[in-house]
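Got some structures for you, see below.
Just so it is clear, none of the values below were taken in a lab; they were calculated from the coordinates. Just so you know, these numbers come straight off a predicted model, no measurement behind them. Cβ atoms are built from the backbone, for glycine too; each structure is taken alone.
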Structure P
Amino acid sequence: MDIVVTDREDVTVVALSGELDFSNVERFVEALSLPFDAVIRRTIVDLTALRFVDSSGLNAIVVLQRRYRSGGTDLHLVVKDPRLLRLFQITGLDQVFRLFPSLQVALGENSGGKPALA
C-alpha cells in the first residue's frame with residue numbers, strides 16, 4: 001500500500017493505493033495519528049485507488065474516526081469503487097462516515113454540508 005499525505009490550506013488529504021490489510025494497517029494508522037497537542041484539521045482519506053480492504057483495515061478506519069471525533073472533527077472518505085461503497089453500506093458505515101464520490105467534491109464541501117453520496 002502506498003500512502004501520500006498532502007497538506008493544503010485547510011485540509012489534509014491522505015491518498016491510499018493498493019491494498020489496506022493486516023500487513024500494513026499499522027502504517028496507515030501511524031500516517032493518520034496526530035500528536036496529542038496537534039490542531040485537528042479536516043482530513044480527507046482518498047480511497048479511490050484502493051483495490052482491497054480487509055476487516056483489519058476497515059476497523060482501523062473506524063478507530064481513527066473515533067479518535068478524530070473525540071478531537072472535534074471527522075474523517076471524510078472518498079469512495080468511488082462500487083464494491084467498496086457496498087462494503088460501507090452493508091456494514092452501516094455509510095451512516096458513520098461522510099462519503100464523497102471524488103476528491104474534488106470532498107474538497108469543495110464545507111463541514112456543515114451533507115454527504116455527496118445518496
Structure Q
Amino acid sequence: MPSRVLVLISADPRETHKANEALRIALGVVAGETPVEIVLTGRGAKLLDAGADDYVDGDDIVRHLATLKKLGQRFHAAREAVPTGDDWNPEGHEVVPVSAAEIAELVAGSERVLAF
C-alpha cells in the first residue's frame with residue numbers, strides 16, 4: 001500500500017507563494033496516486049476564500065483547487081480557522097473540520113509530512 005503524505009498549509013496565500021506551492025505539490029502527489037491529506041490551519045484556510053484569485057498566485061490557486069476537486073480530494077481544516085459566512089469555500093470543496101488533537105493524529109499517521 002502506498003504511504004500517506006500529509007500537506008499542512010498555514011501560510012497566508014494573500015502574502016506568500018508558499019500556500020500555492022503547497023497546493024501544487026499536493027496535486028502532484030495525488031496525480032501520482034499516493035494518498036494525500038491536505039490540512040489547512042490558521043491563515044492557510046484562506047485558500048478556500050471566494051477572492052482567492054486576487055491573492056499571490058491567485059490564478060494558479062484557483063486552477064489547482066479546481067483540479068483537486070475534480071480528483072475528489074478533500075481538505076481538513078482546523079475548526080478555529082474556518083470562517084463563517086458565504087464567502088468561504090464557495091466552490092463547495094469537501095472540508096472536514098478537525099481539532100488540534102485530530103490534526104496531531106493525522107500527522108502521526110502519515111509517513112511524510114510537508115509543512116508550509
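When mean count of other Cβ atoms within 10 Å over residues 23-30 is calculated for each of P, Q, the greatest value falls to Q.
Comparing relative contact order in percent (Cα under 8 Å, 6 or more apart) across structures P, Q, the highest figure is found for Q.
A value of 0.6 was derived for distance in nm of label points 7 Å out along Cα→Cβ at positions 7 and 47; which structure in P, Q was it taken from? So the calculation was done on Q.
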